[in-house]
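Please find the structures below.
Read-outs: derived from the displayed coordinates by stated rules, not from any lab. Keep in mind that what you see is a predicted model, and the values were worked out from it rather than measured. Cβ atoms are built from the backbone, for glycine too; each structure is taken alone.
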Structure P
Amino acid sequence: MHEITKVTLDVALAALSAAGEETRLRILALIGETELTVSELVAILGQSQPRVSRHLKLLAEAGLAERHREGAWAFFRAAQAGPGADVVRAILARLDPRDPRLSADRGRLEEIRRVRAEQAARYFATHARSWDRVRSMHAPEAQVEAAISDMVGERPIRQMLDIGAGTGRMLELIARRAQAAIGVDLSPAMLAVARANLDRAGVRNAQLRQGDIYALPVERGSCDLVIVHQVLHYLDDPARAVREAARALAPSGRLMLVDFAPHGEEHLREAHAHRRLGFSTEEIARILEEADLDLVSTRHLAPGGTEAGKLTVSIWLAQDRRIQTDIAPRGATEFA
C-alpha cells in the first residue's frame with residue numbers, strides 16, 4: 001500500500017489545476033498505462049505537437065508527470081513518487097474506463113502497442129538464435145528465475161532497479177513486488193523490446209531509461225533492490241559497475257548479481273562479445289567489499305540443457321552495510 005503524502009494547499013491547487021482540463025486528464029489516463037512519447041500522444045489524441053507538448057509541460061511542472069530522455073526521444077509517464085503521484089493515483093482510480101473518450105483513446109493506444117510489439121518481435125527474431133545458443137548451455141531459465149525470486153523474498157521494496165534491463169524479464173519477474181521499478185539499458189532497441197514486453201505483461205509500475213551502467217540515471221540512495229542480471233561478463237570494468245550500482249542503494253538495500261561461474265568457453269568471446277569468462281565467488285566478494293557491501297547469500301545452479309556441463313549460473317546477494325539486518329546470515333551459501 002502506498003503511504004499518502006500530505007501536501008500544502010498551494011501544491012494541491014497546482015496539481016488539481018493541471019489535471020482539471022480535458023486533454024490533460026486524457027493524457028494522464030494514457031501515461032498512467034505506459035510510457036509514451038510526444039509523437040505517440042499526438043497520434044492518439046489527434047492534436048498538434050506544440051499543443052500536446054504544452055500540456056505535458058504543465059503536467060510535469062505540477063509534479064503529475066515524469067519525463068526522461070532516450071536518445072533523441074523523450075518519454076512521459078504518470079508520476080511514480082511524491083505528492084503528485086498520490087494525486088494521479090486518486091484521479092485515475094475514479095475515472096470510468098467506459099467513458100467514450102477514454103475508451104477511444106485506449107483503442108488508439110492499443111494500436112501504438114501493437115506497432116511496438118511488431119518492432120520488438122523483428123529485433124528479437126534477429127538475435128533469438130544466438131541468445132538461445134547461450135541459454136542452452138546453462139540451467140533452464142525457469143530454474144534460474146525461481147532461484148532469483150526465492151532469494152529476493154518478501155521483504156518490502158519501495159523501488160527496484162534493473163541494470164542492463166535487456167528484454168525486461170527481471171522487471172516482469174520482480175516489479176510487482178515493488179512500489180516502483182526502473183529498468184536501465186544503453187540500447188534503444190533493447191528498451192523497445194522491454195517496453196513491448198512490459199506492455200504485454202501488464203506491468204504498470206515500471207519505467208525504462210536509456211543510460212550508461214557506469215553513470216546510472218537514477219537518484220543516489222533511492223533503491224531498496226538493484227539487480228544486475230547477466231551483464232557483468234560483457235563489461236571491461238565490472239568492479240566499477242558494481243560500485244555505481246551500490247551508490248543507487250538505500251541504507252540496508254540489497255544488490256543481486258546474476259552471472260556465470262568461471263568457465264572455459266572461449267568461443268563466447270567472439271561469438272557473443274563476452275569479455276569475461278565468469279566470476280568466482282572470491283572475486284565477487286572482493287568487488288563487493290570494495291563497494292562497501294556485504295555478501296549475504298550465494299547460490300550456484302548447475303548447468304543443464306543440450307550442452308550440460310558447460311555453464312554454471314551463480315547468484316550473489318549483497319547488502320548495504322550502513323544498516324545491518326538479519327535477512328540472511330552473513331556468508332551463507334546455498335547450492336542447487
Structure Q
Amino acid sequence: MGSIFVYVEHREGTVKKASFEAIAAARSLAPEGEVVAIIVGSGVQDLGAELGQRGADRVLVAEDDRLQFYAPIATAKVVADLMTSAGGGIYVCAATAQGKDVSARIAARLDAGMASDVTALRLDGEELVCERPIMAGKAIATVRVKPGTVRMVTLRPNSIPPLEADPARTCAVESAAMNLDENDLKARTLEIVRAEGGRIDVAEADIIVSGGRGIKGPENWGIIEELAGLLGAAVGASRAVVDAGWAGHEMQVGQTGKVVSPALYIAAGISGAIQHLAGMSSSKCIVAINKDPEAPIFKVADYGVVGDLFEVVPALTAAIRELG
C-alpha cells in the first residue's frame with residue numbers, strides 16, 4: 001500500500017484542528033502502516049513533535065522563507081515531488097479552502113484519483129472506499145478509488161475526531177528537499193489581515209449558531225452572537241442574511257458559502273432552502289427554531305422548536321447562563 005501522506009495546514013505557528021483530524025483518518029486506514037505528515041512553510045520545524053504526538057510516524061518539513069504564507073503553485077509542487085520520490089501511496093487532507101485548493105493542484109500534477117469532501121473512508125482490500133454527501137445531503141455516494149494510481153482524499157472537517165495528544169509518542173522529523181524557481185512562486189500570499197473580533201471559523205467549529213432572514217434586521221443580530229458566545233460557538237448565517245449585509249460572507253453556511261459538520265448546529269430563523277441544507281445537513285445534531293411549522297429545516301432537524309426566535313433564543317440563552 002505504501003505510505004499514507006497527510007498535508008498539514010497551519011497558521012501563525014499553530015496546526016489547524018482539521019489537519020489533526022486528517023492524521024487520525026490516515027491512522028485509521030493503516031493502524032500499523034506509516035503515516036507521513038508533510039508541512040510546508042517558514043519557521044514550522046517545531047510543529048513536527050506535536051504531529052507525532054497526534055499520530056504521525058514521520059514528518060517531512062519543507063522550510064523556505066518565501067513560503068511564510070500559502071503559495072499555491074509552490075506548495076503543490078513540493079508535496080507532489082515528495083510523494084513521487086516516495087513512490088506514491090495514499091494522500092489525506094482536510095477539505096478546508098486551502099486544503100481543497102492545494103489538493104486539486106497536486107492531483108493534476110500526479111494524474112491521481114481523488115475523492116473530495118468525504119465524511120468516512122476505509123480500505124477494502126487495495127481499494128480506497130469513501131463516502132460523501134450528495135444532492136444537498138439527501139444521499140450518500142460511495143466512491144471507490146482503485147489501486148494503480150495515487151489515491152487522494154479531502155476530508156470534511158469534524159467528520160473524524162482527532163487523536164488525543166500522547167506526549168510519550170515521538171516521530172522522526174526530517175528536512176525535505178525542495179527545487180523551487182521563480183515560476184513556482186508567481187502566486188504568493190504577501191499579507192494576511194485578520195478580521196476584527198477573532199471569530200471562530202464556522203468550517204472548523206464544533207458548535208455553530210446560525211441566524212437567518214427571520215432575525216429581521218442587523219439590529220437584532222446580537223441575540224445570535226450572545227447565544228454563540230455562551231456556548232463557545234461560531235456564528236453562522238444564511239445567504240439571505242449575508243446578501244442583506246447583516247453578516248460577513250465568511251460566516252455564510254451553504255452551497256455558496258461554507259460546508260460544515262459541527263457536533264451541534266442551531267438554526268434560528270432559517271427556513272431551510274436547499275442551498276443552505278447542502279452546507280449543514282451532515283451536522284451531528286441539528287436544532288431548528290422557526291415559527292413556521294412547515295419550514296423545510298425541520299425535515300433535517302434532530303430537534304425542532306416551533307416558535308418565535310425572539311422569544312425562544314433569549315429563553316435558551318438565559319437557561320444556559322443559569323447552568324453556567
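As an exercise: helix-only ellipticity at 222 nm (-39500 (n - 2.57) for each DSSP H run of 4 or more, over all residues; to 500), calculated from one structure in P, Q, equals -8000. Which structure is it? Of the options listed, only Q reproduces it.
Suppose you compute mean count of other Cβ atoms within 10 Å over residues 83-90 for every structure in P, Q: which one lands on 16.9?
On the way: P: 20.1; Q: 16.9.
Source structure for this number: Q.
Taking FRET efficiency 1/(1 + (r/R0)^6) of positions 107 and 139 (r between Cβ atoms, R0 = 30 Å, to 0.05) as the criterion, the top-ranked structure out of P, Q is Q, with the highest value.
Given a value of 2.1 for distance in nm of label points 7 Å out along Cα→Cβ at positions 91 and 219, point me to the structure among P, Q it was derived from. Could you put the intermediate results ahead of the total?
Working: P: 2.1; Q: 5.3.
Among P, Q, the structure yielding 2.1 for distance in nm of label points 7 Å out along Cα→Cβ at positions 91 and 219 is P.
I have 20.8 for mean count of other Cβ atoms within 10 Å over residues 147-154, calculated from one of the structures P, Q. Which structure is it? Let's see the in-between values first.
Values: P: 15.5; Q: 20.8.
Checking each candidate, the match is Q.
Between structures P, Q, where is mean count of other Cβ atoms within 10 Å over residues 51-58 highest? Don't skip to the answer; put the middle values down first.
Values: P: 17.5; Q: 22.9.
Max of mean count of other Cβ atoms within 10 Å over residues 51-58: Q.
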